[in-house]
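Below are structures written as structure tokens.
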Structure 1
Amino acid sequence: HTTLYLKGQSAFNEGLAVLVGKVGAVHFFEHTFGPLHPFTRKAKASLDDERRFSGFLNGVMDKLEFLYGSSLSHEEKLTRREAIFSNALETFKGLSTEFKTDRFSRFGQAPLNNAYLQAVGLYHRHFDLFEAVLKAKGGSIREVLSFFEGLAKENNDLLKATALWLQGRSTPHT
């Protein structure tokens, strides 16, 4: 967090820290021990699991946000929320067989609730967003940090600004 920290943007700060930590570990172990060393393979497995879990979690949270933003009655929202929680646990159970590490093995051992999902989402929900910037910046963490430092000077909501920047990159220009 000492590399880049933005006051009031916890999800951005934590998401960026996860990216830097996971990708930085892979780079460090590859360069220090080589690509086939057990440390490197474990770091790569952890990175793969982060991608998989983040995609799953983002989908669950998107469904909940759509539900809460709907015009349904409070009672209907609660009923549908429980169905989303139940479906998420079933989906995760199937997904958990694909994980290469035990990093997320405790997810779903207790009933889901909004507070728990928000806490987990703070760290893991936006990984794909950060990784897309990393890819756009040629895999360079240094370039990613520089990009975000510049973006922070112009924007108050870096997650939204990043999503818009990525959208603009994927839109064909005529």
Structure 2
Amino acid sequence: RLAPRLAVRIGRYAHARQFKRMGKALKQLRGYTGRVLRDIRRQLDGIAEGSFRERVLDTLVLVGRLLHQTPKSRGKIYALHEPEVDCISKGKARKRYEFGTKVSLATTIDEGFVVGMRALPGNPYDGHTLSEALEQVAILTGRTPELAVVDRGYRGHGVSETKVLISGTR
């Protein structure tokens, strides 16, 4: 009952740029989370073997990682319900960071029909994923694409069998 109210307070402190108060409240929230984690570990013997126990154990591992991560640690957890989410820096002025999984999407130029799609965990460089995307399109359609139109993130792609046009260049 206390944690949701405390989370709202943390958000308000951050918005008001009261970072000392926010830090104290975050520390308090970590304490509550640690107490609940230890309490569930003590009661783990009462949970019968099965899929529910496995889910509880998986969640306990994630919460343990969440409690021990620091702002500079690698492989941070940003969402308990979706632990594979990464922080992606796109360099935009208004939104510097986006959270999610990078996706490669291949469509036809005329109709916009999707001919290839792949999730790319770990935020790889766009140029290194182009050959895999074109290979997937060739497998699914039975034809090698003659032309690929991509954004500037794909500079230095190293693809030779398909003509690649990079937007924003001449």
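For the read-out log10 I(q)/I(0) by the Debye sum over Cα atoms at q = 0.16 Å⁻¹, for residues 35-130 alone, a value of -0.70 was computed from one structure; give its label from 1, 2. Derived from 1, not from the others. With respect to mean count of other Cβ atoms within 10 Å over residues 91-98, the largest value across structures 1, 2 is given by 1. Among candidates 1, 2, the computation of mean count of other Cβ atoms within 10 Å over residues 43-50 that gave 8.6 used structure 2.
In this comparison of 1, 2, the computed figure 20, 36, 30, 10, 3, 0 for P(r) over Cα pairs in 10 Å bins from 0, in percent, for residues 67-122 alone is attributed to 2.
Figure out for me which of the structures 1, 2 the number 63 belongs to, where percent of Cα pairs over 13 Å apart, for residues 11-50 alone was derived from the coordinates. Matching structure: 2. So relative contact order in percent (Cα under 8 Å, 6 or more apart), computed for just one structure, reads 10; which one of 1, 2 is that? Going through each structure in turn, the value belongs to 2. Computing Cα Rg over 2.2 N^0.38 Å across structures 1, 2 gives 1.14 for structure 1. One of 1, 2 was used to calculate helix-only ellipticity at 222 nm (-39500 (n - 2.57) for each DSSP H run of 4 or more, over all residues; to 500), giving -14500; which? Answer for the origin of the read-out: 2.
We did not get these values from a lab; they are worked out from the coordinates using the rules stated. Note that the coordinates shown come from a computational prediction; the quantities given were computed from them, not determined experimentally. Cβ atoms are built from the backbone, for glycine too; each structure is taken alone.
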